[in-house]
Structure 1
Amino acid sequence: MTERLSALFCTGCGRVDVLEPCTGDCDERPVDLVLAKDRDEVQAQVVKIEQHAGMLRQLLVQLISNMPEASAATPSDWAETQQAMRKQARSALQEMEPSEAAEEIDRIAAWRCMTCGWTEAARECLGICVRDRVDFVVAEDYDRVRSQYDEAHRQLEELAAVVRQFVWVTPRLGEAERTWQSLRSHAQAALTR
């Protein structure tokens, strides 16, 4: 579970304060903070990307199971099956919403007491204090979620590339078996990564 720090945040100067009573055993360390909403937005993108990837995985499994086996006679209804699968694959690709690129976010350098939780990012006051309660997370938590985003996005692109090949590749005359076997091996490779 992500630890959220509810802090007073000055939108004028950027000062952050999590005021906790001191226990006397101060163990202050530097820490970078990130707005919790930025972390939550990236986490939501991870969930969406993983859903799309799951849909493409299911589609590739179905494509593999319907493709003619190597050295087997092509079924008489293969042209109709292929067209139906292509239509389904196009539909799946169109349903995928483009994932937004995870933008670089602002990190706030602060000091945090590891004993009591007191946290401060001092700034020079501009005399226009507007302090709101805002949730922050430690930057390492954001970095972990961002790493998940990058990996999920890479996997989605890899799966989508194989589905696009199936949708748009038309075998040359006399090369259908070789083309389908190549697509089958690309799909199987994408599913095992």
Structure 2
Amino acid sequence: MALDVPLTGRLPAAESSPLDDDQATLARQLHRLAVPWAEQAGFAGTDDEGHLIGPWNVLVHRPALANGFNAWVLAEQTYSSLTPTVRETVILTVSVAWSAPYAIYSHTAAARTAGLSDEAIGDLLEPPARDHLSADEFAAHRFADELVRTHAVTSASYDRAVSAFGTAGVIDLTHLVGIYLGTCALLGAFGIPAPDQPAS
């Protein structure tokens, strides 16, 4: 692994250069809302110079697209019927399937804050997940894992998810998968590492 990879990956830190008005507005919003949430959850949202890292630096580079994406994220967070532990189960499932270091790093911490046990998190980080997940968490994991890895869901996993969450909950679950597919694509395209695990 190259230890000199910046925490912004292949992109420069947007905030290291002058920002236009839209970029500056978005950066302020992220510093006000996203960074405190990251710190409360137990992971870093900025580098040592205070510049945004993870997907947030990518978003600041293209605020017009970022604003639409963030609206989707906010709608999911506001209206999802899924519990915090089920949401984090889904997010970690997608992140592991995509081998996205920053997403795995950040949502390992967020999952712990949400109430997932270290044993359950370990199951998700070393699939196939089993044993330490609740029935609902396992149903969400199987649905998300199949959808991401095979681009389809078996009837058994679909029926298990509907039984656990109802049809509306499965729609919510699928939106969350989509959001983190997009997030992991941004992280992967630009080689964004975790603070404690620089990308190769």
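Looking at Cα Rg over 2.2 N^0.38 Å, point out which structure of 1, 2 has the largest value.
1
One of 1, 2 was used to compute helix-only ellipticity at 222 nm (-39500 (n - 2.57) for each DSSP H run of 4 or more, over all residues; to 500), and the answer was -22000. Which one was it?
Considering all the candidates, the number was obtained from 2.
Ranked by distance in nm of label points 7 Å out along Cα→Cβ at positions 83 and 155, which of 1, 2 sits at the highest value?
The structure with the largest value is 1.
As an exercise: relative contact order in percent (Cα under 8 Å, 6 or more apart), calculated from one structure in 1, 2, equals 33. Which structure is it?
Derived from the structure labelled 2.
For which of 1, 2 does log10 I(q)/I(0) by the Debye sum over Cα atoms at q = 0.15, 0.17 Å⁻¹, for residues 35-114 alone, calculated from the coordinates, equal -0.71, -0.81?
Label of the originating structure: 1.
So distance in nm of label points 7 Å out along Cα→Cβ at positions 67 and 139, computed for just one structure, reads 3.9; which one of 1, 2 is that?
2
Since every read-out is calculated from the coordinates, none of them should be taken as a lab result. Owing to the predicted nature of the structure, the values given are computational and were not obtained by experimental measurement. Cβ atoms are built from the backbone, for glycine too; each structure is taken alone.
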